Structure 1
């Protein structure tokens, strides 16, 4: 009888442990990285833990106040600082990143947020982490700042530089001294060279045309700094350009490449092997294999974001491990998560996706 009780107890323990291991509760999984989110409905940055399973869970301190109204994020190359342009307050706020618990602390807590010109919509940092640039949509200008790389403090450099009217997006080369601005309905890309002192000057031949009738919703440079990709929301295409040593842009053979309807954002993995576009019109994600700047759609693409509702994706990013793709859905106020197959870049929606958010997410970054 005693032996029977012992065996029965052992079986119960095994069943219990099996249930725990097979559960969808991701809270016990190790934290792989931290994610930060800004969006409509909150004057703050939301902090999330990215689990090893790809699931997302709020941090112990889940929100960090910034000025009205945060619209995008820029992570310093050191991963130690995070900057956020605030659209309606015409400022840019900076935070230090605690890599142990993900907590954000305002840079220069005794100082007010740094003023910029009208309606800042994007920020970018040069490859050495010494200069920060803010794209001001309302005043059609770029504000430049030097960065104290020890403390993250900002100091204005000269006067803002004019760019084309109503700019929509900006990308700074991760490997060279060039900055590019996507000029929305003008269908052009303005290029600037970054001098040793951080000042900007136009690249020869700028602005560069993306195609007839193009509207550029977002631009991205691959991690190797060799190619620039522009999401043409009007024509549902992605325009691809090679970047020369002087910063000039030349269309890649076969460009532009067809994507889903109304692409608005582009993400590339850190090996520059795969490219993904968030398609706001068709509410899905297109996936491509990259070869010398040319794009070939991956089998199975495009991928559905949610099973119910109209997600209206606004932004997407590949995580620090190249294992997961995250998509910010404004329409359904959540974040979709996909596993990335390393062999071919194909996507599979994670079982617990999407992850509800307290804001309609506009921009997301991940960092370890």
Structure 2
């Protein structure tokens, strides 16, 4: 498609990478964002009291199996190597997570070898052909005891629905290992930018053909001023919820200061349904080479998105998919607009996903020299 200029709504990874790739083709790009900073939900800043790099909208660990994507983000700033070791604090104790050989031996008070553990868990698994939902999938993977201890309560708190209401695909994302590998992320390349995500995105947007305007919302009058508009906000909100609201979960945090090391690891999950928070993150462990006496910790909670809440996780329940298809058909009627990102496409997308999709999308557009 031939265009001279473009408007991109949203200055997260999706919009920023797309802006850069279009700008490299000499297309004039304007990026607007309703917030007072770039970076979207990946926004980072130094905490004033401690100097710790704070992940303002929750923890973000960059991981990808694609070397090209890893090289791409590193071209805008250095990333540290990072091993994401998560723990689960349950009624029975604190365990390594995701479930691995150490977890199995500790939980069942055994001393299994990898092969012995496989045979043991195989007997625990429920024989369910073609699992239809999260619970059935998890029971067929982990068995009832591990499912109840690590997944039932956490899932219900995180998503706000009974696990039976969630698709089986959500559970399929959860790894299980029969060795002592406790690295949550198994991607080939895993890291965190030493100077923060916001600094990376500022550099991505630093191009002569890109103009950025913050604290700015999309106005109808803008639609006719650009050859093409890329919209990363909620697709249902754009169409004024004419086919009903799509369901999202939002997250919020209670921030506390601690003199010392609070939990000894970046993240701890709390699967117990009677504990209100879902997890606690201690941000100074994201960059372990930095030394900080004080610590900042974040208690994370989940709830249904209401009012002015920022949507985070598309639930994609059956009724949502019916509504989504109607919005997709509405979007197709607007020939000079493309919906992008997690909210614009109503998909759960990781950072490397949106970068890959933005680079691929930009290839469809070229400068109109007329």
Structure 3
């Protein structure tokens, strides 16, 4: 059997909370338990942020327009999201992770990577750690989590979907190559919809097909990405778990129950969103240089405009002036269904950490 060099083997866990927002709402309201619920939007407007497993049986999923979700599931209950509560629950869960390792990389409020190659509990089995973490989440937060365990981040994330909900899957080092050879090509990290279509047109449907292509041919067909495809299908991924992920932007946006018509309504909504946005910026103490305005019109056309100011700023008047300039230069009287503001181009911080280890999975 083909061996993977030890330098490419770590003990990585991907923890993914099951239907997180919806599960929190069902936990806190007994009347919602066992019901098909959607967090976010309303029956007529907006977008589903999360759907309970009862709703998923009808094809309701996150990022789906609320109106479509309701047509698929006429009994669907819409629940207004409470992101302050979700962030608090996420922090509780993160504290559980830190009992085992400081190498925790959050991807969102409901999922994270953990490198437990060397861990605080001194447990040699990553699978055992994942079971303990899931049990502690259930006992302390009353929520279910699923987990994937393998030698790198990509495989751990793929594995976490296999036994959902409330389960886990370990892909052992000796199982990696057969697993990758059988994996559908669209499941590989870095293979998007267009690339998958191109690969299939070339006869590449699974990992074993991709593996037959040598590096020169892959580079010829896919450019620089060819090197990535050559390595990932062989289990050669060294991407580290990064405990401090650099934030790219911080914003606030709102989808309205009814379209905003005219300058007065749009400016009023803009002022409300600015207050929420600026409060978040102050709480995070994150000065930046680039202000971005996002608008979505009645016909779903998205307009995005940015302005970069001379220096890093957290000054209210400076940011308000930049945001207003973008609004005045962009709004042309159309009906608006979504409005948002964000700040980016922060002061760069270099965070790095590495550990040296040997592995017995």
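Once relative contact order in percent (Cα under 8 Å, 6 or more apart) is calculated for all of 1, 2, 3, which comes out largest? Structure 2 gives the largest value of relative contact order in percent (Cα under 8 Å, 6 or more apart) among 1, 2, 3.
Determine which structure produced the value -11000 for helix-only ellipticity at 222 nm (-39500 (n - 2.57) for each DSSP H run of 4 or more, over all residues; to 500), calculated from the coordinates; the candidates are 1, 2, 3. Traced to structure 3. Determine which structure produced the value 4.1 for distance in nm of label points 7 Å out along Cα→Cβ at positions 102 and 318, calculated from the coordinates; the candidates are 1, 2, 3. Going label by label, the one that fits is 2.
Coordinate-derived values only; no laboratory data. From a predicted model like this one, the values you see are computed outputs, not experimental measurements. Cβ atoms are built from the backbone, for glycine too; each structure is taken alone.
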